[in-house]
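What follows is a set of structures to go through.
Every read-out reported here was derived from the displayed coordinates using simple, explicitly stated rules and does not represent laboratory data. This one's a predicted model, so the numbers in the text were calculated from it and none came from an experiment. Cβ atoms are built from the backbone, for glycine too; each structure is taken alone.
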Structure I
Amino acid sequence: MRRNINAQSIRIRMLASGSNGNSILLSSPGINLLIDAGLSCRELERRLALVGHTPADITAAIITHEHQDHVRGIGVLSRKYGMPVHINARTLKAARATTGEVPTARLFSTGDTLEMGNLIVQTYPVPHDAADPIGLSVDNCSSRVGIALDMGYATKLVKQRLRDSSVLILEFNHDPDMLRQCPRPWELKQRILSKKGHMSNGAALELLCDLAHDSLRAVVLAHISREANSTQLAYRMVSERLREIGRRHISVVVSTQEEVSEAVEA
């Protein structure tokens, strides 16, 4: 969805990405959106400070699904700072055991479009083993950030919503061979490999190649497993394939659990 508004960039900072906590900061003039809050409130305060912000600067948070690594700090942020939290009803209900009360919850239905300042946020369903998981496409008149994490595979709708993105944030969760050999329980491995699990390097790379176009500036490799993948492997696979298909102009940014990422402009 495109609006006739002044062109403004969208700045992306991955505050954390991985099995132990996920949070993304999207900033545009006059607005800061927090996508998920899977760290403790104290750790989110610390990481926001590293990029020059406090929780009081956050315009709103959007929650993609109820798993602890995406909602751990959102209840405290809501109660302590009065931060508006956009969340669908099934996710809010499923998250309550982790979050406690979220007094600033603002309910939407999956598929709704949310208007936040100069940003238009399109929500859409993704296949994952959660109550009502979503992906996001965040637009202004000149840029689009496509976000698709925690999903077993890319549906036709996912591909449609991610098309024409200026920056893609995609899950490169695991290498299947490394996953099978790692010490995780077999039941967990089966869940990760299922159609409602997580994207492998190969599946995510296929999706990226399908979505690559002349105006795609960067891809952020997210939710990389520490036990069943490596940042070096994912980065090498993506960089080599982009060169092979003539898309050298697309920057490859690796996000990690431990550190805030470099800024990416969309």
Structure II
Amino acid sequence: MVTTKKITFKNSDGHVLHGRLSLPESPVCFGIFCHCFTCSKDITAAFVISKQLAHHDIAMLRFDFTGIGDSDGDFSTSSVSHNIGDILSANHFLKENYQEASLLIGHSLGGLTSLYAAQKFNSLKGIVTLNAPYTTKQTIGRFDQPLEEVKRKGFGNLDVMGEKYKMNATFLDDAEQYFELSVTHLPAPLLSMHSINDDVIPFHHAARIMKTIKSPVQLGPMPNANHVISDREHCMKIANYIAQWYKTLKA
């Protein structure tokens, strides 16, 4: 039986972040799911994949990044670097209350963020990216005005799949350090899963990630899903594949 617990923890800025822990009766390990940009812990991909992995005895923590969903903080002042810090805070929570995460899963920009955060984990056995970009250029390209104007005004509007989000220029400044993927070695094998039908982050991003990472990398099968992986059956298949892949790492 899988139970779901509401949990809270503080990030390095003192903001209270809210999450859900899908907990099997006898977990073999713990993992963290990092949601996509402007999404939340309750998006279909985060909810279904985490719950299904728990049925494979992998306890999964999914949480809202700063300023998203139920979590405290101002989203307009957040950044990729802030999100990396949030992931590390989530792992600290697991370490203090259960055990450190050995599986890290990141969806879209949460995937790119996970690649950087993974370098500061101590107990990872596997890392998974789902429809992840290799660069933040794809994200800051969605500002609805020239970037120099964003910097001059101190803020701008990001268009994310038809929704407008006001972001401080500090988001742009931070994103510039992630224009090129500087991660070349990871502390654990990487499973890259990317839909060929993704019209938000094209498949060539996965190819770039796999070419850049010198550690063991495997391309996993992805259903013909959309970018946010909104179909529950697709999510179930992804979770089942991740579970089988993870078991081979522990064998």
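Side notes on the structure shown:
- Among I, II, which structure scores highest (criterion: mean count of other Cβ atoms within 10 Å over residues 54-61): II
- Structure (I, II) behind the derived value 21.0 of mean count of other Cβ atoms within 10 Å over residues 78-85: II
- Source structure of the calculated read-out (mean projected area of the Cα convex hull in nm², for residues 86-221 alone, 9.3) within I, II: I.
- Per distance in nm of label points 7 Å out along Cα→Cβ at positions 62 and 238, the highest-valued of structures I, II: I
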